[in-house]
Structure 1
Amino acid sequence: MKGLRLIGLAVFALGLAGRARAGKRYESMMIDPVDMTAIMGKPASALSSPQAWFERSETGAGARISDRREGECRGDFDFSPSGPLLHRSRALSVLEGPFGRVYARFDHWYPPERARIAVNTAAGPRTFPHREPVLAAGSGSAESFALIRVLLNGRRYKIATADYGLDGGLKALRVDVSSGDWSSSEVAFSSSPFDAGIWGLPASVDAKTFAAKPFAGVAEPVDGVETEAALIYRSRGVYVERFVRRGSRVDRDWLAFPVTEIERSLAKREAAFPFSAGPGR
């Protein structure tokens, strides 16, 4: 596949915080609404629930706190050396099969960075810390769109994912190679229409008609295409409208990701942040 950029990147690499040292666990955390610093609760003891804790690790760029509940990582929070929140992220499982998992990663940046929210869709190993969805009826305005094409290549799968902005333009293309339990990046963050076309994905989508015709412009399935999916991210990623195509059949459902207490406390502030498709960097 000539013309593709072969880039070896770690899945969903942040590039923001340095290597974290061993962390300390706490029973709870709050974020001060005035100065945006972390307020930690009691240290987690042997009597604390082993299924729920906040783990704080010091890094070369400040501190990272992970919200871990019942085997899921509900989000990571990065704080500056002086204390205020700089960035938070969460990964959501949006598609699963014999090829492994596809995740949506949401990044939220705070001042002094340019305030913004970005979503990037990509395959990753099954063990990647993420939040599981529940099936529910969703709603809300569309924020961005994504197309996923899974192809069986010998004993491995190649998973092409493309994120499109609300204007319909291609913002980021990734191609990951997966055995079902692990993945590695073959193409990362390309916005080339040529690269997308190699995988049968369009250079742009029609935002107005995407919900009615989510696979318009996508090449017809051929031998080797395992699964295809189209996503509409709504309400800042609280809801995902999902379409899955297998041959001529298209199934539609909604994924919901319940908002945590911390996310709820930040929602009003983040409502003013611009939203973009792609890795956001």
Structure 2
Amino acid sequence: MREANVRVDQLGVQVHCLRHRIAAAGLQAALDWVRQLCLSSIELISFPGCYGNRWGDFGAATHLSPERIRAALSASGLICPGVMVGEAELSSDRIDATLDWIGAIGSHRVVLTAVHSAPTGAPQFLDRVYAHAHRCLRAGFQFVLHTQPELWVPVQGQRPAERLLAALDTSVLRLEFDPTGAIQFGADPAEYLRQRPQAFYAMHLRDGTRPVNPVPYLPAEALGAGGVDWEDLLSATKGSGIEWFFLEMEVADPETTLSALARSLAFLRNHDLMAPPCASPGMT
């Protein structure tokens, strides 16, 4: 048996893929279910920022106070290493409320989902990232940039993801690696990690199949069901700066989210990629 690449105590779920379950069953029930999977963490996303989202929000939980959400996390035995936010929530008129919400949750790490205020291939893109990072740092929050898929669209023969990684000042911010863009545009996600392993704070675990023609959004597949070489990719994380792995099952049919999570855990367990082995998840 080879040495596993991911410890169970590093493994969690990105909450956005659970929004339909949370809307239907309530936040506490969904968090308890995550804990039943023998996971210890959940990456939250700003509930207020998701209100009315066209992808679906969190139902009644959208309006829970951060103190109530923190109590629910505690009751389920989960921790929240970071909170994802949209760029609009870091605008000058909203950033204070955003950081107050995150702090009240009990987290002090901001994860920016994407930068839309500047083209990914333009110098202004990195300027915008650093501006957001410095504002958060001054308020006492760590700052992380989630790697949006557009970073893998070549600009003048170079992928912005490569330029970003080379120029990154890790004393100011680190990256949360989402392999979606690499999958979608035919890059090697493991090779990207190996270029600068200490630049990464966390990784989203999602599989997928490269589309024949470009698509505006690539749905996730359960781990092992797509084209990712998981043994190679997780091997690339060894000795990196990655502290957390978050399962992110933004599957095409939301009704299959829970089964995709269970299948993903079974894949990690059955291929000796996770240690100690996670108990078989119960579906409730």
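All of the numbers you see were taken from the coordinates with simple rules; none came from a lab. Note that the coordinates shown come from a computational prediction; the quantities given were computed from them, not determined experimentally. Cβ atoms are built from the backbone, for glycine too; each structure is taken alone.
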Origin of the value 0.60, where FRET efficiency 1/(1 + (r/R0)^6) of positions 43 and 267 (r between Cβ atoms, R0 = 30 Å, to 0.05) was derived from one of 1, 2: 1
Out of 1, 2, choose the structure whose coordinates give FRET efficiency 1/(1 + (r/R0)^6) of positions 27 and 131 (r between Cβ atoms, R0 = 25 Å, to 0.05) equal to 0.80 when calculated. 1
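If you rank structures 1, 2 by mean count of other Cβ atoms within 10 Å over residues 35-42, which sits at the top with the largest value?
Between 1, 2, the highest calculated value is found for 2.
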One of 1, 2 was used to calculate relative contact order in percent (Cα under 8 Å, 6 or more apart), giving 17; which? 1
Re percent of Cα pairs over 36 Å apart: value 16 computed from one entry in 1, 2; matching entry is structure 1
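Ranked on mean projected area of the Cα convex hull in nm², for residues 179-218 alone, which label among 1, 2 comes first with the largest value?
1
Quick check: -10000 is what I get for helix-only ellipticity at 222 nm (-39500 (n - 2.57) for each DSSP H run of 4 or more, over all residues; to 500), calculated from one of 1, 2. Which structure matches? Show your work: numbers first, answer last.
Values: 1: -1500; 2: -10000.
Value -10000 for helix-only ellipticity at 222 nm (-39500 (n - 2.57) for each DSSP H run of 4 or more, over all residues; to 500) corresponds to 2 out of 1, 2.
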